[in-house]
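Each reported figure results from applying straightforward, stated rules to the coordinates on display, with no laboratory input. Since the model is a prediction, treat every value here as computed from it, not as a measurement. Cβ atoms are built from the backbone, for glycine too; each structure is taken alone.
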Structure I
Amino acid sequence: MTANAPLTFSQGDDIFYDFVLVEGDETTPINLIGCTIESQIRKSYDSAVAATFNVTYIDLPNGKFRLSLTNAQTSAIPVTKGDKASYLYDVEMTQQNGTKVKLMRGKIVVTREVTR
């Protein structure tokens, strides 16, 4: 099952999102040993990548990982009209056997930075 989670941040921010993957019972952690996680931001499904999240594996046996972007990465995401822009993102896990699972997706609203 893919979660739909909208996100918002401002250009120039350092951002961190921590996650814990759990089984359907919502308590048993999913062991991430041997898995890889990737996440990208794009303006539309077919457009170039606007940013790639950095993935930090915090506690693999207990399903904990972090997605982050540095202030340089968020500053480079264009806001060309008005004070905000909408983007799309998803988070995909590749399991040890090569199976790909979409964990999350949604819209990201990026607001223009004022202080640089």
Structure II
Amino acid sequence: MATGIIALFIPIISMLVIGLVLVTFFYFRSKERQLLIEKGMEAQAIKELYAGKKDPYLLLKFGIIIVAFGLGLGIGLILQDSTMEDYYVPLFLFVMTGIGFITASLTAKKLESKG
């Protein structure tokens, strides 16, 4: 019976925490903008402040990292099944994800230098 009650409260608590984080985020963002307006900044200056440079290769980077993570997971699971050792999955997850981060960074730099 206790596990049923715990299972009932997990989604409720999760939703409350997510809601609290979102309300806090929007509250402090609003408060920050109010302080900027009270300081005397114009609307155009505030807009330029928040309109930072967007990374055109962000999805490419995420794609490379996710593919490397998937390859690491797959290779780790295959080696774990064939050798019956437990350490291959975390090893290949970390190694391949690290390689993915490095590849994504180098690919983005190469594309930025061309464009």
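Of structures I, II, which gives -1000 when helix-only ellipticity at 222 nm (-39500 (n - 2.57) for each DSSP H run of 4 or more, over all residues; to 500) is computed from the coordinates? Corresponding structure: I. Each of structures I, II was scored by volume of the Cα convex hull per residue in Å³; the highest score is held by II.
Consider the structures I, II: one of them gives 2.3 for distance in nm of label points 7 Å out along Cα→Cβ at positions 25 and 65 as calculated from the coordinates. Say which. Traced to structure I. Between structures I, II, the greatest calculated value of Rg/Rh (Cα atoms, Kirkwood Rh), for residues 33-80 alone is seen in II. Quick one: relative contact order in percent (Cα under 8 Å, 6 or more apart) came out at 21 when computed from one of I, II, so which one is it? Clearly, the read-out refers to II.
Determine which structure produced the value 1.0 for distance in nm of label points 7 Å out along Cα→Cβ at positions 49 and 73, calculated from the coordinates; the candidates are I, II. Source structure: I.
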